[in-house]
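Chemist: Please go over the structures that come below.
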Structure 1
Amino acid sequence: MSFASAIYGCKGLELNDREKRFFREARPWGFILFSRNADNPEQLRRLTASLREAVGYDAPILIDQEGGRVQRLRPPHWRAWPAARRYGELFERDEGKGLRAAHLGARLMASELTDAGINADCLPVLDVPVPGAHDVIGDRAYSGDPASVAALGGVVAEGLLASGVLPVVKHMPGHGRACADSHKALPVIDAPLSELEVSDFAPFHALRSLPLAMTAHAVYAALDPENPATTSATVIRETIRERFGFEGLLMSDDISMKALKGGIGMRSRAALRAGCDVVLHCNGDMAEMEAVAKEAVVLSGRELARSEAVLALLAQPSEHLDIDSALAEFAEIMGLSGEDRWG
């Protein structure tokens, strides 16, 4: 089956006729959902089903469900999950409990996602924050210690996969020391390569075998002083593919973010030419999606092989999870009780 090298969002709680026609013709690799698309579990199940019906295949459907402040599905219909830093703090006190809590949290979040028809989560965040950096990452990071980030990110990825959800590593090659929010401006990271290798890059190298990853819209002066990673063939080829050894499917971060220059079509073309396998477009703007579609290509060769390897993971049966027992154990480890239990 052929897919175009794009992932799209949609505008609302249900698809309109124009969206259905566009998705049917564009044949994207997958979709991504946001809070604007989720009102309640039954509605969300209808939406995910209609997205797949529109394209005629079991397309991956992604979401950013990290916990903490980046959580698209929220109470009262879905539980509030802790920010990544909570797991890191527990890990510092007791490594075993930190790892167990992170794994359980991922499995429990995944159970909510699969119930809604969502099978990919843009998690784990492997960025390593440094003092003075912009707080766009902040407590979304597990720790300021690269080894701790890799350990916790690894068990989170395992938990998602065990429950039938694809993990999407972000943000390669590391967004933790960015001085700006790439949603609004282009960060420039001036750290020398020797420093990046032992800190920022380390978790991505450690978890290079994971199936999916997302690029960072940031310039790494030591690697390519002109282009952000998303549109830098140098960064993608020499760092992500060669230095890290990442062989999975690589997608851009949202191509509509203000860190990137030029029109949406030009951005999409630049990202694909640089080595992104798939372009991510999130806001559901039809004119912009049509511009992306003009630049998207049918996956073939190495890109198709990477896609097939990812989709094969979704065909594997998920491991059974006793939800009530897992919730009780998670709450006990995290010290959650009463009204604070899921807050």
Structure 2
Amino acid sequence: MTEPIKVLIVEDNPLIQAAYKKALSTVREIEVVATASNGKEGIELLHSTNPDVIICDLNMPVMDGFEFTKIVMEENPKPILIISDLVQKEDEVNIFKVLQLGAVEVLPKPKIGGDISLLAEELGRKIKILSGVIVFKKRKSGNISTSSNPETFSINQKFKLLVIGASTGGPQAYLEILKDIPSGFPLPIVCVQHIITGFAESLVDWLKQIAKLKVEIVKEKISLEKGKIYFPLDDHHLVVDSETISPNHDASSKGHRPSVDVLFKSASKSFNNQVLAVLLTGMGDDGAQGLKDIKDRGGYTIAQDESSSVVYGMPRVAYEMGATKEVLPLNRIASRILELCHV
């Protein structure tokens, strides 16, 4: 018989604790192994119970969810699902702060008067997904590693487009890369991030605080411009076609809308060997086939390495299928982009 998924609940409200436990008691594959009323208790229970997944609030006494997440991801990393009233749509600072610390996903807690049972319906599904996530300690990235010889790149190759895709752990990866791309960068940068519907605008607002380039959401078909960063409209794909970019509401691809594959494949078709593509941390395999299409047409492809990925899924699949020219730690990707674009 398969071992149940062990869950630790870190939540200071005993009524909400009880609601989570009641909801999860109906899911045979899940076992709540302990509950804690603050982060300090959670740290102590983490070592004695060794959970597979942690559900955590943010606003707690003694030690809040931010500090708890930081310590867990530095010392004994586990997939963390943040459920809090501090991560509503208008709270982008809190949302992306806790994602940057290493939490895998966030869900807003129902506001006062809301029905906690409605949220509880999602818990079983979320926990099953998170139990398959491989997380790594938050640490400085290691040395450069390559999946093939980067010298095969022609120094005279001219790129017209940079595309980037990410899923779990992506917001912090985008932060790390985009903060180092200087004003006057010579290419359009088109990005896809898997994110909860309703939070795309919050992500863009958050990145605007650190990016030196203009960051915008594509709401209609527009011309691509050098030195601009584009993200998709909520629940829409992004498609590039020659000199334009447009939102697309076609069916989801492998369960994702936006899809990294949809973007990468359109880029490959339109720009052939003039595409520079980067596939970042994330669960699953979205983007791997699109990255291979770009490489097969002569474009240049980079994947994030295992040591710096929050979840080594998408880049791992891309590497295993031969879609990467280089595999790099996160702290080397921006500088490599600049080298390849002669900046």
Structure 3
Amino acid sequence: MSLRKLPRPRRLVLATAVFTVLASGAVAAVPTALPSPDRGLNILVVGVDSRAGLTAEELQRYRAGGKGCDCTDTMMLVHVSARNDRVSVVSLPRDSLTEFPTEHVDQRTGTVHAPHPAKINAAHTEGGPAFTIEAVERMTHTRVHRYLEIDFRRFIDAVDQVDGGVPICTVEPLKDPVTGIDLAPGTKNVEGGEALQYVRSRRDGKLDFGRIQKQQTFVVNMLKTIRADLPDDPTRLPRLAATLRGTARTERSLSVIEMLRLAARLRNIAPDRTEFATAPALRFRTVAGVGSSVVWDEEQAAEVFAALRADRPLPAARRTQTSEIPKGLGDYRPIDGASLVCP
């Protein structure tokens, strides 16, 4: 959408935002013509386990002192409908079992890997962003148009730009000795460091599936909070976009200007026009050299990603679930974003 097609107040806000970003020098040399595919736009958003830039005090306070794996422990395939009236988000479990079928150079060592089975989050460790995009496209049979990568530093700094923090809510107490998060039932606003502890937490008996649910809840509430604050400060969005984007130059990276254009397209999207799900999981499997991995329900996963490719809403959950993972954790159940908004 061009600026001329926006109402004058919105046009002024977006123009001011673009000027602010350009003046700050935060725009990397990447494409800025945000695609408008006939069947919707797909953005791969990943959270990378990297502690680069965190101080010794932050590492200790937020229990982030372990060695980063440079792997993608958060992976969300975000689909924006062609009419810009619906957003569908499918989280990909980090331990999803896949196959790296071609020889590729390990970015860490320079050695050449033969084809081998792997967890999907290892694609970034071995081959970086481009190889991650390739692995996701191969596993989902879905084109990735843009890519956004966020590490611990950028996540903390972005959340800290939200005045008053982001609300998160829990029905039961959440106390994780690994990440250090300690929440009583109810709603609490968190700032950057505590937000990182929350989205990393998986010691609640729900394994990585519980962490995915927390991440989806956090995304909905952060976006809702930002949207409510924008009329008071039109420069907040470009600052936030520049923080999230960073300065890395990566194939198909979502640029700051593109983020602002996407925000303009989705300015009227409320939480009830968003939907969230996790790729259907069938069972756990232990694979030599890989470890305990998540095997997808290939038939149901094919239905899910076919819906994205066709620009349709996510398919409903089946009446009879097929997942063999205990406690129903691997069941595919789309969730209305409005149900994730904290009271």
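No lab work stands behind these numbers, since they all come straight from the coordinates. Given the structure is predicted, the values throughout are model-derived calculations rather than measurements. Cβ atoms are built from the backbone, for glycine too; each structure is taken alone.
Chemist: Given structures 1, 2, 3, which gives the highest value for mean count of other Cβ atoms within 10 Å over residues 161-168?
Modeler: Once mean count of other Cβ atoms within 10 Å over residues 161-168 is tallied for 1, 2, 3, the winner is 2.
Chemist: Taking 15 as the value of relative contact order in percent (Cα under 8 Å, 6 or more apart) derived from one of the structures shown (1, 2, 3), identify that structure.
Modeler: Matching structure: 2.
Chemist: Rank structures 1, 2, 3 by volume of the Cα convex hull per residue in Å³, for residues 41-104 alone and report only the one at the top, that is, the highest.
Modeler: Looking at the calculated values, the largest one is 3.
Chemist: Hey, another quick one. Hey, Rg and Dmax of the Cα atoms in Å derived from one of 1, 2, 3 reads 19.6, 60; which structure?
Modeler: 3
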